[in-house]
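Q: Next come the structures, one after another.
Readers should treat all values here as calculations from the given coordinates under stated rules, not as data from a laboratory. Only a predicted model underlies this, so the values are computations on that prediction, with no experimental measurement involved. Cβ atoms are built from the backbone, for glycine too; each structure is taken alone.
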Structure P
Amino acid sequence: MKIRAKLSLLVAGLFTVSLGVLGWSLVALQKRHMAYDNADRVAIVMNSVERAARDALLQKDDVLLVSYVKFLQLQYPVLAYCRIRWVSASGVRSLMVGSEGAASLTERTTLVRDPMDGTRKVTLAVGIDQGKLQERIDDEMRRLTRDLLRLFGIAIIVAVLFADWFARRLTRPLAALSDAAAQIAKGKLDVRLQWSSKDEIGALVEGFNHMSERLEDLDQLKRDFVSSVTHELRSPLGAIESFLNLIESKSANGQAANSPQVWEYFGRIKANVRRLSGFINDLLDVAKIERGKMECQLKPMKIQEVADEVTQFFEAKCKEQGVALANRLEPNTPEIQGDPERLRQVLVNLISNALKFTPAGGHVWIQGESYREGGQRYLELAVADTGRGMDEEDLRRLFQKFQQGKNVQPGVAGPKGTGLGLFIVKSIVESHGGKVSVRSAPGKGTQFLFNLRMV
């Protein structure tokens, strides 16, 4: 059974039950009201009979009492009979007005004295027909039940129509979500839903749209990653194959294997092998991070020594690009708690990015500044450059796996990369108990900062 049908049945059922409870309550209240009304009618009959008897005594007219009792029988059918007993100085007389033939009778007796002559009095035994009282209640209950059934029948029809409309309105976005999910399953990831309300359905639609956007981003990310991996593997492998073919060609031509040109080819093969090895190591590091297996062996160390090694490593590349690279850390910088190999990896990634986006004539440098926070001393390291900088959109994409900004485009120095470096940097720094931040603006360079605990 569909949700719409269930909702329709539920709403209609609840409305019907509510109407049933309301109808039962109305019938019970009316029945109680009729019981009170019957009691009032009986009291009226008794008062009327007593008043007629008193008037008859004052006027010394017994026929007046008998006539009035008969009149009351016509007006109030519940008055089955009235047994009248006159007592006076001249004797006692009795008269029966009506009959005792009714099945259910209750008798009420009252005594009325002549206010002018204490020897004259009338005893009245009034028979109340309970069957007539109950019949009156039953007639009213049947009438009320009939009217309520008519009214509730119309109300239930309206309730069913309303329940169907309400269920359609409520399940319309769910049906749209189902259709959109089916389209996404077929690969159409740009599906979005529109819903203006701010209720739970609106939140569900908003969450679905966010999921759809995320799936589209992940699909694009997958395509970019495949493209990057293909490029990162194909480029160095193609270069290695080309240089090996050149070496083979020269050897076949009788050229000496130890000639300078052959050694140059070997050097380029080595560089491409190093590039492949670095790419594979990045993938392995990401896998370790995902499994929570990224381990850092923290110990007291001098970060300026690691910075010197990294700047020397990039010295040749900086000269080739015409970029000045400097280590501005003081020689007496205090020791920190860190893993030298992992921090070397952090600096290599950050400087590699800086060189990639810094044009010829630009500057890249490493600097540090100590500070105290919460009783603990920290060293804040920064890798800064005078490159093209980043806008807000690119800044939001940083430190995510396989994500690269719009600045990654033709004309950027060096390989395009895979978008893993900053993700690894962030994970390594956080495993040291530090945080990574970035300051950048288009055309004003970029500064990556991270803090480390000092010894």
Structure Q
Amino acid sequence: MLNLTHYCSIKKIQNKYTLSMSQYEIKSISSIERRVKIVTRNNERSIMNQKLDIKELISAQKPGWSLDQRFYTDPDIYQLELDHIISQNWIFAGHESQIPNAGDFRVINVANESAIIVRNKDGKLKAFANVCRHRGSLVCLESEGSTNKFSCPYHGWVYNLDGELTAARNMPNDFDKSDFSLHKLSIDIIYGLVFVCFSDSPPSWDGAKRDLKEPMEMFDFENLKVAAEITYPIEANWKLSIENYQECYHCATAHPEYAKMHTLMLDDTKRDRVQEHMLERMESCGIKNIEIDFIDMKAREGEQGYGYSRTALFKGYKTGSKDGEAVAPLLGNFKDYDGGASDFSFGAFTFMLAYSDHVVVYVFTPVDIGNSECKIYWLVRNDAEEGQDYNKDDLVWLWDVTTHADKTIIVNNRKGVESKYYVPGPFSGMEDAESVYIQWILKELAARV
């Protein structure tokens, strides 16, 4: 590695022997000089950014460029994200079909928080903080199951399905159990999809429920079921994981399985030229050409962002599978395969890819500042039978192989971003969604500092 001492020595040699050096050798030294200047300039920029407070760092962020290193590594910025982004936005927690009966529950973990989603005896879904009101232990240690009560494994406090404390041993005479119910969390259901939020005043879903009604009815989301669910741990900051999902600039290079069938791997101009075969078939296949964009910066004041669009697969492909052939029965209103795939966006952490015969749901969440998770759900018709109507291995193949590849990409990105040589670079024309997502994050942070 070149340092400034070596550089000074090279300059002395250059001055002494310039007349006898070949043109090639002089050019080589000039190249070394440029490298030293770049490294020095980058180090100076890094030192300058470390001195900026968070508000100044946000203001200094260049539009259309990747984020400064500190946005991925600074504990104070991560805490701001926890308080004002992660806990303030809705996160997908599963499909209603996964919690069909009284006592059925699921546990969702997001960063420092844990939520219990349970169906009570009246058939309603409830959400509670998975934190005992005694001394703070996790109450439920299983990820899912069925029960008629929740018993804290530490000191045995017992809660019913409405989160009410029903038993606590050896407490004082004036102890009132009604004061120690589990903390309630915000929960909402959008056409069978269950969302939770760790805020008492979450953004509204009113616009999404209204505008997404027609496209969600086309796929009959309420009558789907989860055929498979896999969690992928990623050793990288949560933003790097979501940024990677937001763009397909890398798809042709990194995802040959995906790229051979999805026209999203093309730039806008080329992609527009290969949509016709899908557009011609949509009406006869029983679906409409709809586009909705209230995503990120376009979200209405006080509402959660959302969006919908449909894009053609390459001609000859019906769905996302090894050979492009069907992997499950057609969904909802579909009469045949139109050769397309739909993208749904639900807030900051939940994204869906809806083929004609199955839906893939991606949920990205932080674990801590340097680790995140991608949880993927595969949804099919609720009357489809495994082994007869679909094979689970065939169903998950494409997005399992793609997500394993993405894990490697994201971790390598993280390693580079943590280097002292990292400086932000400009986005390409195929990274517009990522650029807008970053712009939204900066806006949310700037409003809180």
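Q: For which of the structures P, Q does the calculation of Cα extents along the principal axes in Å return 168, 56, 38?
A: P
Q: Suppose helix-only ellipticity at 222 nm (-39500 (n - 2.57) for each DSSP H run of 4 or more, over all residues; to 500) works out to -9500; of P, Q, which structure was it derived from? Kindly include the intermediate steps, with their values, before the conclusion.
A: On the way: P: -20500; Q: -9500.
That value comes from structure Q.
Q: Can you say which of P, Q returns 10 when relative contact order in percent (Cα under 8 Å, 6 or more apart) is computed?
A: This figure was derived from P.
Q: Also: Give the label, chosen from P, Q, of the structure having the highest value of distance in nm of label points 7 Å out along Cα→Cβ at positions 55 and 103.
A: Once distance in nm of label points 7 Å out along Cα→Cβ at positions 55 and 103 is worked out for each structure, Q has the highest.
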